[in-house]
Structure 1
C-alpha cells in the first residue's frame, strides 16, 4: 500500500469545487484549503496504482499542478 500526502494547486475560484470532487474519490481524504488555492490531501492506493491516481487528479479541470509532499510505500509482497 502506498500513502501520499499532496497539495493540489487549483486555479482561482476552483478550490472549493475541487475539494468536493476529491473528497468523493475512493482512497483520497481532504483536509481543507490553504491560502485559497491549495487543497491539502492524502491518498491511499496499491503501490502500482498511485501514479495513475495522482495523474488523474493532475488532469482534472481547474488543477494547475499536484505537489507530492510525502510518500511511503510498504512492501506489498511481504506476507
Structure 2
C-alpha cells in the first residue's frame, strides 16, 4: 500500500537584516584630546605635588593639593570614553 505524503509545511520567508551602521551613536563618542590631557595632567601633577612635599619636607598643604588633583583626575575617568 502506498504511503501518503502528509502535509507540506509553509515556506518561511527570511527577511534580509538591515546592514549595521558604521556611524557612531552620540553615546559612543570619544573624549576630546583636551579632556584626556587635562585628566592625565591632573593625575600627574598630583603625584608630583605629593612626591615633592615628602622629598623636600615642604608645606603640608601641598599634600592636600596633590591628593585633590589626583582625586579630580580619577573622577574625570568616569566620563572618559
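Quick note: the coordinates plus some simple rules give every number you see, no bench work behind them. Source: prediction; values computed, not measured. Cβ atoms are built from the backbone, for glycine too; each structure is taken alone.
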Of the structures 1, 2, report the one carrying the highest value of relative contact order in percent (Cα under 8 Å, 6 or more apart). 1
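For structures 1, 2, calculate distance in nm of label points 7 Å out along Cα→Cβ at positions 14 and 46 and state which one comes out highest. Display every interim value, and only then the final one.
Values: 1: 3.0; 2: 5.3.
When distance in nm of label points 7 Å out along Cα→Cβ at positions 14 and 46 is computed for each of 1, 2, structure 2 gives the biggest number.
Tell me which structure, out of 1, 2, gives 5.8 once mean count of other Cβ atoms within 10 Å over residues 6-13 is calculated. Spell out each step's value before the answer.
On the way: 1: 16.6; 2: 5.8.
Here the read-out was taken from 2.
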Consider the structures 1, 2: one of them gives 74 for volume of the Cα convex hull per residue in Å³ as calculated from the coordinates. Say which. 1
Could you tell me which structure in 1, 2 was used to calculate helix-only ellipticity at 222 nm (-39500 (n - 2.57) for each DSSP H run of 4 or more, over all residues; to 500) as -6500? 1
